[in-house]
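Okay, got some structures for you below.
Please treat every number below as a calculation from the coordinates, not as lab data. Since the structure is predicted, the reported quantities are computational estimates derived from the model, not experimental observations. Cβ atoms are built from the backbone, for glycine too; each structure is taken alone.
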Structure 1
């Protein structure tokens with residue numbers, strides 16, 4: 001387990017008094033909205049995207065039914081090492097969610113093209129485009145299952161000859177709900193639909209297999225008249241022999 005820095009936690013909590021003052025409980029429909037989240041690191045699909053503390057902003061449009069959304073997601077590390085800018089569109093109905101994300105991580109130490117945001121040449125782009133389909137069972141068995149495949153971009157293997165169509169399949173289930181702390185468990189595997197000859201390497205790991213086993217605990221902290229959602233996720237990646245602990249604060 002990577003060392004969880006107390007200085008990172010101190011920095012995040014020092015920012016709370018000024019940031020929480022903007023949080024409001026407004027139930028009326030607003031077509032355009034945005035949110036801010038602070039994290040000690042950024043974990044995604046079994047990967048540690050960055051180990052630096054960061055802020056992440058989601059600017060989005062939603063329809064009145066809260067089913068259709070289109071938005072921009074951006075993250076930036078407090079040290080300036082990590083930078084990401086994504087575009088997405090999603091639609092949810094009756095437990096199903098389909099989403100398409102254009103993901104562009106242009107961190108300064110990237111080993112791929114991180115300087116040409118409009119370059120979508122298959123061999124040169126720093127983007128990757130991911131499409132996912134998820135279903136959450138309704139009623140007393142709210143199991144969530146999802147399938148996501150990278151169908152374009154920097155998912156072309158060591159030889160950069162073809163798309164690998166790396167695929168991530170996951171399941172998660174809330175084992176505790178409505179308690180002081182809510183807890184969910186998840187597991188996910190990854191593989192390439194079109195692997196390079198002689199290897200099972202994919203976007204998430206050097207071999208096909210389990211890339212994410214996680215437990216997430218979440219609660220709502222009451223700060224005067226404001227409610228601050230907080231979550232902690234422990235994530236293990238057996239394929240890459242890694243483990244990490246992430247804390248996230250949903251400021252508004």
Structure 2
């Protein structure tokens with residue numbers, strides 16, 4: 001892209017701030033940041049790579065803020081961080097040689113399931129619950145698996161991590177959100193490294209958004225800590241459904257639309 005004008009820099013900063021604010025609460029910031037990056041003239045590959053750059057700043061800011069309030073316990077998460085990094089690195093490598101479009105056909109069903117789970121279980125995540133699996137097993141399954149998914153495809157990563165923290169480790173929604181940002185930051189950095197090596201990151205667009213991301217994520221994480229599960233639960237539902245709608249309405253969602261017309265005659 002050409003040297004950005006001041007109004008464009010301000011627009012990128014504000015867009016990054018809004019995406020970071022949303023992402024630090026319930027994920028889904030890519031619904032805002034990716035269209036912005038495409039609108040300023042980046043190719044899809046450049047937009048995806050640059051999005052990882054700016055979102056890394058947001059996830060780092062939110063993680064730092066949550067950790068400063070004692071909501072992130074790094075010691076038991078070391079294995080999950082390592083496995084998430086490895087999974088994301090593998091996913092970012094394979095996406096360059098494999099076609100990820102098949103995921104867009106099954107992902108909406110998974111996200112609708114997450115939305116219904118939190119919508120129909122109003123007390124889930126309100127308090128800490130019994131841990132169902134060990135931390136090493138969580139690292140090897142949820143950490144590696146969702147990390148791989150984020151490096152390979154990405155939409156809904158925050159929702160998947162939050163669900164796993166609540167259901168498998170028994171975290172309340174605030175703690176789950178805080179640790180989600182830790183692993184989000186890990187997978188963002190892993191994928192970013194591979195995109196940087198590929199020369200796809202556009203700094204002129206990414207850095208203004210990164211500044212906005214850092215500030216927006218700080219504000220959003222403060223809101224989570226003050227409002228708690230009352231804020232996170234409905235936003236998780238909304239974000240999961242919004243990503244579902246975006247996937248269905250995209251070109252890759254044509255199979256889902258055809259299935260809908262076949263079943264319901266519309």
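Structure above, values below:
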read-out	value
Comparison of 1, 2 by distance in nm of label points 7 Å out along Cα→Cβ at positions 74 and 226 - largest value held by	2
Comparison of 1, 2 - label where relative contact order in percent (Cα under 8 Å, 6 or more apart) is highest	2
Entry that produces 50, 15, 10 once Cα extents along the principal axes in Å, for residues 162-201 alone is calculated, selected from 1, 2	1
Winner on Kirkwood radius over Cα pairs in Å once structures 1, 2 are ranked, highest first	1
Answer label among 1, 2 for the case where helix-only ellipticity at 222 nm (-39500 (n - 2.57) for each DSSP H run of 4 or more, over all residues; to 500), calculated from the coordinates, equals -2000	1
Structure (1, 2) behind the derived value 46, 33, 29 of Cα extents along the principal axes in Å, for residues 90-233 alone	2
Of the structures 1, 2, the one that 5.1 was derived from, the read-out being distance in nm of label points 7 Å out along Cα→Cβ at positions 50 and 130	2
Answer label among 1, 2 for the case where log10 I(q)/I(0) by the Debye sum over Cα atoms at q = 0.24 Å⁻¹, for residues 170-241 alone, calculated from the coordinates, equals -0.99	1
